[in-house]
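Got some structures for you, see below.
No value in this document is a laboratory result; all are computed from the given coordinates. Note that the structure is predicted; figures quoted are calculated from it, not measured. Cβ atoms are built from the backbone, for glycine too; each structure is taken alone.
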Structure 1
């Protein structure tokens, strides 16, 4: 695969930022790794980072390049600070950056498919929340969305007795407002699933049973099932750590409904 760290200017954020990108490359003589590239523009996975990380973290903590190479899948990993992928109340417009500017720039910069059936989003923790929120708010963009250890019951975390969200982070992102019932509430967004005649993306929710976010993920799945929203669920032993996420992203890639297409040239 081709690996790029892309430094660019965001008009939405009004500053220079970065993304890490993997692009498919068909290879046959590279020792230890066989790369694939489909004919035509490749499918793309937007892969989102967690609260304390940046766009490089998936590459540094997992073997995402090795896992994606045989699939012919491009992987775009943007940087979003501690924004919870929101337009912050006292910060910057990371939701607008993610949902509008980033896809447009990626299609300007790279040769990527813009077909819904070739477009996916996933993330861990804060990024799991961002992935599910993006898919439910813009279902026409994605064929599938996956959350690993996602903060899927965000309002519950504000005053959680054991692991609350840092008040300074909350103030920056939400100010004094509550996300309950808004476009930043993933539980409330379940009501939109399949609405308005738009085909809903497939959803995948995984969380370790020893994870401090396990109860939040359970509640999200329970609400989804009560509302008739189909979700592929993987609740298995694991904590909020990279051992779990490195294994989990492999399961996500195996689950993605990638289209079978002829291979491209060398």
Structure 2
């Protein structure tokens, strides 16, 4: 059952000491703590069909049951599940926030829909901020400024920039020793959860055809770790390293470490 006090305790807050203020400092802290304490877990997120053949539900899933598994039990989840729960927490704390949508290159290629990835637009302390705790990464781990953002925004050794285009905004990222690459594209149009119905249909069709793979990630104090299929990627202080995991034992060890929050 959804409970904001349980949520705050998962993120390292003591509700008995008073709820955090709905300000920019709190938004940044909640965002990073969420990514550190609630992993991205595609296999435990309702984003993969059960052996029974249950379909993916992105629109009308039970938020209380999802909360019990994803947040309370600490199992983590996928984009839509975690983002909707985080939005609910932000609103409970008094933040002015809404859902917005984006599309990853992989999602556009696999599903052919424009409304695929789910993000949050938060208006706080006189500015607009992009929040995204549901992207496996690598990406940003604290909110990015949307309005008035000029030049690069830096976080933990990586740089980010927002490039306006005819159809929306492109979020680009550059690690310390790497090149600029596009994370995803998005618009700031406020969305309703029903806008994800075409994505739900497309994802179910792709999964029925044998598409999809396991994906896990967690933020760490100085960056992020991602396990995508057999590819293990770390970004620490802006230094990005990737290895292909060929040994099954190593793969399970990486997966377990991410899910348990025991990443070195």
Structures 1, 2 compared on distance in nm of label points 7 Å out along Cα→Cβ at positions 189 and 213: the greatest is 2
Quick one: semi-axes √(5λ) of the Cα gyration tensor in Å came out at 24, 22, 21 when computed from one of 1, 2, so which one is it? 2
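Consider the structures 1, 2: one of them gives 2.3 for distance in nm of label points 7 Å out along Cα→Cβ at positions 157 and 181 as calculated from the coordinates. Say which.
This figure was derived from 1.
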